[in-house]
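So, here's a batch of structures to check.
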Structure 1
Amino acid sequence: MLAFHLAFKNILGAGFRTILNIAVLSFAFVVIIFYNGVLEGWNQQARRDTMEWEIGQGQLWVPGYDPLDFLSYQDAHGPIPETLKPQIAAGQLTPILVAQGSAFPQGRMQGVVLKGIDPGQTILKIPTALLEGQEAQIPALVGKRMAQSIKVKEGDQLLLRWRDKNGAFDALEVTIAGIFDSNVPTIDGGQIWLPLERLQEMLGLPGEATLLVAGEGFIPSGNAPWAFKDHDFLLADLDMIIQSKKGASGIMYGLLLVIALLAIFDTQVLSIFRRQKEIGTYI
């Protein structure tokens, strides 16, 4: 208690100098901790949402599939391996078929990515249950951003055009069965989700898929015919963004610390003028 009592008396005795030091140092450290916490929280939420909405516990890609190369979608499909079908039946994997297409909202044409997914899957948080039991010929799901972009709402009809496996164009109308809200833009922007079997029928690709999303309990084997992509690979771009943000934040941390050091230096210089007589005595 004596130490705290002396420290309190020294703070009051030093007056404005100490208050200035405390205020500046507190501000600098609080801002540094707050900004670092925001970055780390953003990182954790982005990773969690991406796993829950898009990548699950990993993905199995058909050879030749590149999500960044839209021209590869035409050939990026293949029969689901027989060795993986028991795990699909057990709910440890869910297949997704990817294809290019065009949508015609209000007479406008917009390029879209058509994705077929099993309506009964439970691995991803996409509300695919809305694709079941619909009276519409082909129900479809879109994200909130996509719905705002093409100006559609639940229950609207939307004309789609695509090319089947032989390169022939076909078109029909789908019904918007639901609109979901997600923080993951890669499952929303420019994408329309359809029942897997319906999309397979539209493309003439029965029993085929582009990728398999893994859920809890799936253990990848080294001899799988499709390449397994783990979290380190699928989240590499997100990790690079976070690292770049942290690198840029180092500049701000440095500036705040310089301000704090200047405040301490200024108060020490000011103390020289207050203690001129004492300094003169020492000299």
Structure 2
Amino acid sequence: MSIPIVFMHYGDSEYLEYSLLQAKKSNKDSDIILIGDDSNNKYSFVKHANINDSQSGQDFAKIYQHMSFNDYAYELFCIQRWFMLRDFMAKHQIARCYHQDSDVMLYEDISTENVANYDFAFCGGISGGIAFINNFEALDGFCKFITAFYTVQSLTEELKKIYQMVIKQVPNAGISDMIFINLYCNMRHHPEKIFDLSIIENNAVFDLNINLTNEYEQWHGRKKIYFTTKGVLCKNLVLNTFIKFKALHFQGEAKMFMKYFVQKTPEECIIPVTFDYSSCQWQEVHNL
């Protein structure tokens, strides 16, 4: 059964189109939904909804307290989107959906993912950039959980302490939806109801961030990506094997490379190719 794929985005960024196109390529039977503004209401294969229709999103903006070195509007929206998603799902009676950021390229048919028994599936227990929402009541509870930190004085004080702890470790960070996801997943609620998409299963995984190489082969500071008839691959140096990537998250400056990743499909690469970030070209690989 197909699952709706939901995006949320202000403006008409060039990379938005690439993410939408790739999601549709990989999920031909799924509705691609963009909760956006007038500037991005232009894609024929996308169902568009007005981002300003969310009442609880507007209500949250009234209580939000900015505790971040990131831009106010950016950080507000990153948290606000969960309220917007809740309102949209309630209005359209959507029981479950897949949500991703507009800097993610999706290469997997999400209806094949075995995560329906979990309330949520996130990457690394911190990132909502790639997420399955399988339980509307859990999403509603998550929004109420966030709200409490801005409306209950003792929790607001706790949030301020968390903020001080965060900036001691990462001075240019702060309170974001990643903090709330981490708190919700690991401290306040049942972690067994949360699935981690960044854990390798059956030699496949969702990408937390293409800029984080960790145990993977890297090229110019990013994961070295191969397109093959077996899918999108990257070599895990610890396991000494190639891992299939179901999605790639082009966070930050890596967004500039997304257009090159929509020009090809892995299925057409009879001869494997790898992407050279320095020349922005695909190169054939004959000894993979």
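Have a look at 1, 2 and say which one yields -9500 for helix-only ellipticity at 222 nm (-39500 (n - 2.57) for each DSSP H run of 4 or more, over all residues; to 500), as calculated.
Label of the source structure: 2.
One of 1, 2 was used to calculate relative contact order in percent (Cα under 8 Å, 6 or more apart), giving 17; which?
Only structure 2 yields this read-out.
When mean count of other Cβ atoms within 10 Å over residues 59-66 is calculated for each of the structures 1, 2, which structure yields the highest value?
Between 1, 2, the highest calculated value is found for 1.
Can you rank 1, 2 by distance in nm of label points 7 Å out along Cα→Cβ at positions 51 and 147 and just name the one with the largest value?
Comparing 1, 2 by distance in nm of label points 7 Å out along Cα→Cβ at positions 51 and 147, the maximum is at 1.
Each value in this text was obtained by applying a stated rule to the coordinates, not by laboratory testing. Everything numeric here is computed off the predicted structure, so don't read it as measured data. Cβ atoms are built from the backbone, for glycine too; each structure is taken alone.
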